[in-house]
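Have a look at these structures, which come just after this line.
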Structure I
Amino acid sequence: MPTDARAPMAERLHHLHDAIAALIGTYAPDRVGIEEVFVNKNPQSTLKLAQARGAVLAACGRAGVPVREHAARLVKKAVVGTGAAEKTQVQAMLKVLLPGAQIAGADAADALAVAIADAHLPG
C-alpha cells in the first residue's frame, strides 16, 4: 500500500521498512533482487529513491536476506534481450513471460522485471 505523500519522510520510510519486513516474514525469500541506484535528472528524486532503497536494504539486512543489485540495463537485457529497451518493450515482454498476470502499473512492472532478471542472472 502506498504511503501518504503528505506524511513526513521519516514516517513514510518507517512504513516502507515495516511493509518490506512483513513481506519477508510472510514469504521468507532466500534472496532479494533490487535495481542499482541511478541518477535522475531531478536530484531531489534521486535522493528520495536512495532513502527508500535504504529502508528496503535495512529490512533485508535485519532479516538476514541476501540482496543482489542489478543495473537497469542488465535487467532490460535479461528480460528483453537488449539493455537499451524502452519501458514499453519491457512491459510487453512481461505480458509474454507472465500471461494473464495483472500488472499494477509501471513500478510493479519494473519490480517484476528485476525479479525475473535476478532469477536468471548468475551470481
Structure II
Amino acid sequence: MQAKLHQIHPVLPVKNVLESLKFYVNKLGFTIAFANDSKQPTYAGIRRDDIEIHLQWHDAKEWDVEVDRPMLRIVTENVDILFQEYNFKNVFNKDTKVRNTDWGTKEFAFYDIDKNGLVFYQNNL
C-alpha cells in the first residue's frame, strides 16, 4: 500500500489575522473554517470550494526585512468569471488582466493585503 497525498493547506504569513480574514471573506468569497480565538486570532483557516488556506500572524519585526512573499497558484475552472467577480469587488489594480501564457494556461494574478501572491488559472487544453 502506498500513502496518498490529497490536499495541501498552505500557510500565509499575515500582519493582522482579523484584517486578512475580512479581505479573504468579503473580497475573495472565502468562508472562515476555524480560528484559534474569536476576538484576536493569531491563526485561522479559510475555505472556498475545495481549497483551504491558513493565515498565521507574524510579528511586525519580521516585516522590516524584505523577504520573498509566498505565491500560490490556484486552479479554477472558470478564470474569466472569477476575474469578473474580483474585478467587481475592486480586489486588484486596473492593470490586472487575464492572459494566456506560453505554458498553456489562462490566468490572472494579484497580491493580498500582505503582499502574498495569488494566481488563479485554468489549463488551456
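With respect to distance in nm of label points 7 Å out along Cα→Cβ at positions 40 and 72, the largest value across structures I, II is given by II.
When distance in nm of label points 7 Å out along Cα→Cβ at positions 24 and 112 is worked out for each of I, II, structure I gives the greatest result. Of the structures labelled I, II, which one yields 1.9 when distance in nm of label points 7 Å out along Cα→Cβ at positions 56 and 80 is computed from its coordinates? Answer by label: I.
Where does the value 8.2 come from, among I, II, when mean projected area of the Cα convex hull in nm² is the thing being computed? Corresponding structure: I.
Computing helix-only ellipticity at 222 nm (-39500 (n - 2.57) for each DSSP H run of 4 or more, over all residues; to 500) across structures I, II gives -20000 for structure I.
Every read-out reported here was derived from the displayed coordinates using simple, explicitly stated rules and does not represent laboratory data. Because the structure is a prediction, the values reported are computed rather than measured. Cβ atoms are built from the backbone, for glycine too; each structure is taken alone.
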